[in-house]
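In structure tokens below, several structures.
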Structure 1
Amino acid sequence: MDDIRTPNSQQKTRTRIRLMSSRAFGLGILLLPVFGASSWAGFPVLDEVLFLAGLLLAIAGFCGRLWCFSYIAGQKKRVLITQGPYSLCRHPLYFFSFLGGIGLGLCTKMLSIPVLFALAFIVYYPRAIRGEEAFLSQNFPGYEEYRKRVPPFFPRWSNFVEGDGMVNVRSFRREIMATGGFLMLVGVFELMESLHEAHLLPTYFLIP
């Protein structure tokens with residue numbers, strides 16, 4: 001782990017704007033079930049398979065985010081972390097966020113929502129990743145060697161090194177609360193489906 005100076009205020013502002021805009025967009029997509037119902041409701045087996053797959057991915061994704069935060073909470077862009085999830089790929093937070101987002105989308109029992117999420121992720125996050133890698137390359141002498149042996153996004157499990165986590169309790173607590181809030185959406189989706197079926201919530205369109 002190499003120490004480095006704190007990122008400047010402009011970089012912090014860009015990060016906050018990126019996080020706020022991506023979360024707002026993701027929530028906007030996930031709120032579609034408020035106004036529409038799944039067109040797969042007539043196929044109960046497929047309906048349940050989508051939900052189960054989504055639940056497993058959502059749990060894996062958000063547990064993975066907590067795993068990442070046990071290493072970088074309060075240390076991101078201050079210390080080069082190369083152990084734990086960061087020994088598997090260079091951007092495990094993005095990888096597990098992707099899994100969790102796809103999982104939540106599938107929990108709506110609709111296919112179009114995880115597809116929209118994936119397309120938005122592909123369009124937006126490569127630029128964010130390039131910006132982060134440019135910062136790390138400029139500020140951490142050991143980053144280029146790390147970059148050569150560790151893949152950017154999809155984990156390489158043969159690389160795994162456990163290491164020791166460095167938990168910042170306050171940052172980790174905030175992440176637990178945020179993660180819990182997103183996982184609660186699974187129950188919200190089930191409630192909205194029940195309200196649509198009981199005709200207590202109007203269905204304006206069917207979503208494939």
Structure 2
Amino acid sequence: MLHEIPQAILKRMRFLEELDQKHREENMSHLQRLRQITPDTGRFLAILAAGAPAGTYLEIGTSGGYSTLWLALACRQLGRKIVTFEILEEKVAIARETFHEAGVEDIVELIHGDARDCLHDYKDISFCFLDAEKKIYQECYELVVPNMIPGGVLVADNAISHKDILHDMIEHALHDNRVDAVVVPIGRGELVCRKV
């Protein structure tokens with residue numbers, strides 16, 4: 001999976017990495033810039049997603065589609081699809097271009113809208129990556145966890161970089177008897193929860 005990443009995906013990943021760096025150098029607002037994961041986090045997510053049980057794969061917060069590409073590698077290998085939600089129209093446009101250029105439109109369903117309005121429709125969640133506005137993490141967590149299948153995995157980004165904002169949500173997850181949870185110091189910190 002990680003040793004044979006298609007050239008179209010690698011090319012788009014490099015483009016998004018360069019665009020993200022440019023946005024950071026220009027000090028764009030946090031809503032305007034891509035705010036994507038680090039490459040090592042991407043590899044970590046792909047490995048976790050490849051080991052998740054059969055079921056629905058979700059991503060809350062598409063941005064430009066960078067993390068989705070890493071998850072798509074696992075989905076392609078497993079013959080599964082991923083549904084990803086993005087609320088900002090300008091990022092939806094970049095993501096659509098990403099999925100077309102990378103050749104993953106057949107396994108990625110992009111929904112333009114607030115994931116919180118749709119999450120109740122998914123009852124067999126086996127993998128979820130949460131990387132949206134930090135103020136909605138707790139609400140998304142509570143919408144996802146009850147609908148996860150045993151062995152399902154939820155990963156929340158920025159568990160270390162935004163620890164002050166996410167402290168209550170992280171503490172809740174670490175003491176939630178519905179999941180086994182740990183904070184992994186990779187990238188900006190990942191909260192990894194596995195449904196018991």
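Laboratory data are not the source of any read-out in this text; all were calculated from the coordinates shown. On a predicted model such as this, the values are computed, not experimentally measured, just so you know. Cβ atoms are built from the backbone, for glycine too; each structure is taken alone.
When relative contact order in percent (Cα under 8 Å, 6 or more apart) is computed for each of 1, 2, which one produces 19? This figure was derived from 2. Here percent of Cα pairs over 27 Å apart has been calculated and equals 21, so which of 1, 2 was it run on? Answer for the origin of the read-out: 2. Looking at structures 1, 2, which one was distance in nm of label points 7 Å out along Cα→Cβ at positions 55 and 111 calculated from, given that it came out as 1.6? Attributed to the structure labelled 2.
For the read-out helix-only ellipticity at 222 nm (-39500 (n - 2.57) for each DSSP H run of 4 or more, over all residues; to 500), a value of -22000 was computed from one structure; give its label from 1, 2. Before the final figure, lay out the partial values.
Working: 1: -22000; 2: -12500.
So the calculation was done on 1.
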